[in-house]
Structure P
Amino acid sequence: MLHIRYRVKQHQRVFKVSFVGEAGIDAGGLYRELITELCKELANPLLKVLTPCPNSNNNYGRNRDTMVPSPIPVLGASIEEQCRFHDALLFLGRLMGMAMRSTTFLPLRLAPVIWKQIVCQNVTTDDILGVDLLSFSMTEAMMESKNCEEFDQTIDQTFTGVTADQILSPLVPYGQILKVTYARRHTYARLLKDFRVHEFRQQVDILRQGMVDVVPKTALMAFDGPELEIAVCGVNTVDIALLKRHTVYQGGYNENHPVIQLFWEVMEKRFDNELRQKYLQFVWGRSRLPTDEAKWETPMKITKLNKSGNPLPLSHTCFFQIDLPEYTDAQVLHDRLKVAIENCSLFDMG
């Protein structure tokens, strides 16, 4: 059977690669390049296997650099289309299993909730917020409403949710015409959460099936979600030199300003990779930098925050920007920035 080929040893390759019309010899580089291209193709929106998570589509909240499985083709889809979708997810699952066995890591950016679901971990409310903050900000506001009459007059929401690929989906029969009222708001909030929790269940089952073709299920289930991501994708290291090359300075700062020198000293020498990832989440809503320099959409902006004392830095995630006070000491900058990135809610960010 085909999946037997994926059962490789550490550092062993599944196949040899040669590029038509090119003189490259596969000493490992062509193989890794092909694996990267396969992952890119599976993430291609035109293929409709993976799609950006709702936070990415809304440009709001955490994990905006991650993807989730596309909804399974149902309405108007042929049997051939459904089989093609199933086979693509199964293939991806087998690639993920191969990556675990061979340590040929995949450049995948699946949302944390997907990794947890693969190993059957319980999904928390925070996991859901990690892919769809906007919807649940809305339900939170509904739950806090105390004025029944005002609610029913101003809220124009039906019993529907939006799938990861931006398609309106009823949460109950005829949900597209059933209005959310003050009395029904708790029911709507519960149904929306259930919808998001189970939206990817069938797709994740297929991914898991592909992985189990390659990795014994007992071994797979020994991982938790974050551990599985590392096993498949490797450690996600924040490249400070890369970040530096894509940073601009505003409001009186420049690359030679003493505060900027302190800032990079803290990032390079005092922050570990976990804190660097949290910093990216704080300032950009993403935990990973683009690996292709040609595909950077916007540079990080560091601008001066003109406030007296030692206030916390502010972030504007939509603009990849941090407003940095003019600290005079590296330890103070370290402490204030650490407090900001670990304690400031995403609701407070721009």
Structure Q
Amino acid sequence: MPHLFTALWGLHQVASYRGDYRESQNLAHECLRIAEKLDEPGLWLQAHHAVWGGHYWLGEWEQMFRHIERGLAYYDHASHEALSAQYGVHDAGECALHLFAIGLWHLGYIAQACSKLDAAVVLGEKLTQPANIADSRSYSGLIYYLLRTPQRAQPFAELALKISVEKGYPHPEALAAAVLGWSLAAQGRTAEGIVFAEQGMVVSENNGQRAYRSLLAAMLAETYILAGRYRDALSVADAGVVEFGRLRDLLCAPDLWTFKGDALLALGATDAQIETCYQAALALARELRAKVSELRAAVSLAHLRQRQGRPAEGYHLLHESCSWFSEGFDAVDLQVARQLLDELSSSH
């Protein structure tokens, strides 16, 4: 039974990286049934690990939170980091805390997400196996990307990329390279940033990874926008939208439409073309309950209304989105939104 558990767990992860999320979840529940029969803490932990991963890819956030909490009740770093060699080549504890943070961020609970990230970073410092360190640092860098803090994302991405290249870990390499590329571009080093952001996409494609393809496209598109390469950004955003349609890779998917609208705006497209993108971003964000992505789309559309001489419409649109938030007011996205609200209020 323990050997069957390990085999099913491996098949679950193969399915998740292939983008077959329902198959992955079915296999994870088989692991959960075996853990219930054997009643061993390490197997309970890894069974919940498999199940929370499936809920993550499917955007079933509340179910994911429940399984993370149940799994963490069994987690002991000293005993369980060694299990990562058999189960996913990453530590279950850091996975739990990082995915908890991502889910909270996605749903708009930014302060709570930062608290989980802080705990993940503390745990990451205790990890000893190179694969676990690379995975932990790449996900910390990703969340700092989500929080729009490039100076904090950069060192995590640099270390994760260094270890991944040296040891041959494609998944954290792809993620870390993309985060590093964006963080450098956001700090004005656009030429370097593009090299790394493109590297992230190439590594993902060469290794047949379907997971995070839309996210990598969003990071690359934004990096191109920061560098003024708007046609490249448009092409990457369009490809990312197609990938999302095939795989439903939820994280930052609405941002692809926002970046497409931003690129069209810079290229001098019509207001109707630009607005179509921003409205698509808003609709998808609301469908996915992606509150921060919804806010970003609302900011871009409010800017368009300001440019059109319709500040009152922009104000009401943005105020509706901004007023939902009850925490995380020092986050970059909310600061940008509040500043624009002040401008629009003065205008009308």
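Any read-out appearing in this document is the output of simple, stated calculations on the displayed coordinates, not a laboratory observation. Because the structure is predicted, anything quoted here is derived from the model rather than measured. Cβ atoms are built from the backbone, for glycine too; each structure is taken alone.
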| message | As an exercise: distance in nm of label points 7 Å out along Cα→Cβ at positions 46 and 150, calculated from one structure in P, Q, equals 5.1. Which structure is it? | response | P
| note | Comparing P, Q on distance in nm of label points 7 Å out along Cα→Cβ at positions 142 and 174, the highest sits with P
| note | With relative contact order in percent (Cα under 8 Å, 6 or more apart) computed for every candidate in P, Q, 11 is reproduced by structure Q
| message | Going by mean count of other Cβ atoms within 10 Å over residues 102-109, which of structures P, Q comes out largest? | response | Q
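Name the one structure among P, Q that mean count of other Cβ atoms within 10 Å over residues 62-69 of 23.9 was derived from.
Numbers: P: 23.9; Q: 18.0.
The read-out comes from structure P.
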| remark: Re mean count of other Cβ atoms within 10 Å over residues 126-133: value 21.4 computed from one entry in P, Q; matching entry is structure P
| query | Comparing distance in nm of label points 7 Å out along Cα→Cβ at positions 118 and 238 across P, Q, which is largest? | reply | Q
| note | The value -26000 for helix-only ellipticity at 222 nm (-39500 (n - 2.57) for each DSSP H run of 4 or more, over all residues; to 500), derived from one of P, Q, belongs to structure Q
| note | distance in nm of label points 7 Å out along Cα→Cβ at positions 94 and 158: greatest across P, Q for structure P
| field | Computed 1.12 for Cα Rg over 2.2 N^0.38 Å - originating structure among P, Q | value | P
